[in-house]
Structure I
Amino acid sequence: MINPLSAFGWLEEHVMGSARDLRLDMVRRVDRYGRFGIFHPVNAAGEPIHVHAKVLVVDDRLIRIGSSNINNRSMGFDTECDPAIEASGAEGAAIIATMRDDLPSEHLDCDASALREAARECPIFCV
């Protein structure tokens, strides 16, 4: 998971940060194989970059791109749009895997194949 290091201001941190922390604790508790990781992007000077995109890829079988947050406001009050595509076979899974690798490699300014190789060497990833 790529997530901002912190929220914008004390109110957002109080309202949304506490809910985020509860959800992250839930994910960590059910992570039987220790594969979950949360990372905070920084620029070349080491300063945090605020991330607001919402992209979810699950096992190269499902991709979801949307605007919703996992909180009461997004799930109950706001109008959100979260289209999802589910792969029905190996060809679809390969397309989703390509999409999974393209976005972070663009932001990391590296080739997608270099990203895949680095992920294979890191035990937190399952690529």
Structure II
Amino acid sequence: MTSEYWILLVFLFLGAFIAGAAIIVGKILGFSSNDGKAKYRAYECGMEAFGNARVQFKVGYVVFALIFLVFDVEALFLFPIAVHWRGVVDGTLGIPVWLAFVDLGVFFAVLAAALAYSWKKGWLRWE
């Protein structure tokens, strides 16, 4: 066995030992609870849980959130070109400027079409 494998085995042993020791020390030093099932009940904001968790709500809220998420992720795709724009204009990246403009134009056209479609469908109306 080469020395690299010994190092791997030592780290695996140390990781397992530290994890096991943490669990054992937690069991020994931790407080025991006499609450029983009360310990596992849902607790939120200092209020006791009531009613059924399956509450109906408008799907429009979910659609609005998903549209926001899609446009937010699409905005993230603008950062690489914004960071490297000087290299595109200078020609140091090897990308022609006209190609960068065409790519950005297609990108914004798709975003505008998606926004117009969402607007036409009424998905952006908060009711």
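Read-outs: derived from the displayed coordinates by stated rules, not from any lab. Everything numeric in this text was worked out from a predicted model, so none of it was measured. Cβ atoms are built from the backbone, for glycine too; each structure is taken alone.
Please state which of the structures I, II yields -0.64, -1.13, -1.16 when log10 I(q)/I(0) by the Debye sum over Cα atoms at q = 0.15, 0.27, 0.28 Å⁻¹, for residues 47-110 alone is computed from it.
Going through each structure in turn, the value belongs to II.
Quick check: 41, 31, 9 is what I get for semi-axes √(5λ) of the Cα gyration tensor in Å, for residues 7-78 alone, calculated from one of I, II. Which structure matches?
Numbers: I: 21, 19, 15; II: 41, 31, 9.
The read-out was computed on structure II.
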Looking at mean projected area of the Cα convex hull in nm², point out which structure of I, II has the largest value.
II
Going by distance in nm of label points 7 Å out along Cα→Cβ at positions 31 and 119, which of structures I, II comes out largest?
II
Where does the value -21500 come from, among I, II, when helix-only ellipticity at 222 nm (-39500 (n - 2.57) for each DSSP H run of 4 or more, over all residues; to 500) is the thing being computed?
II
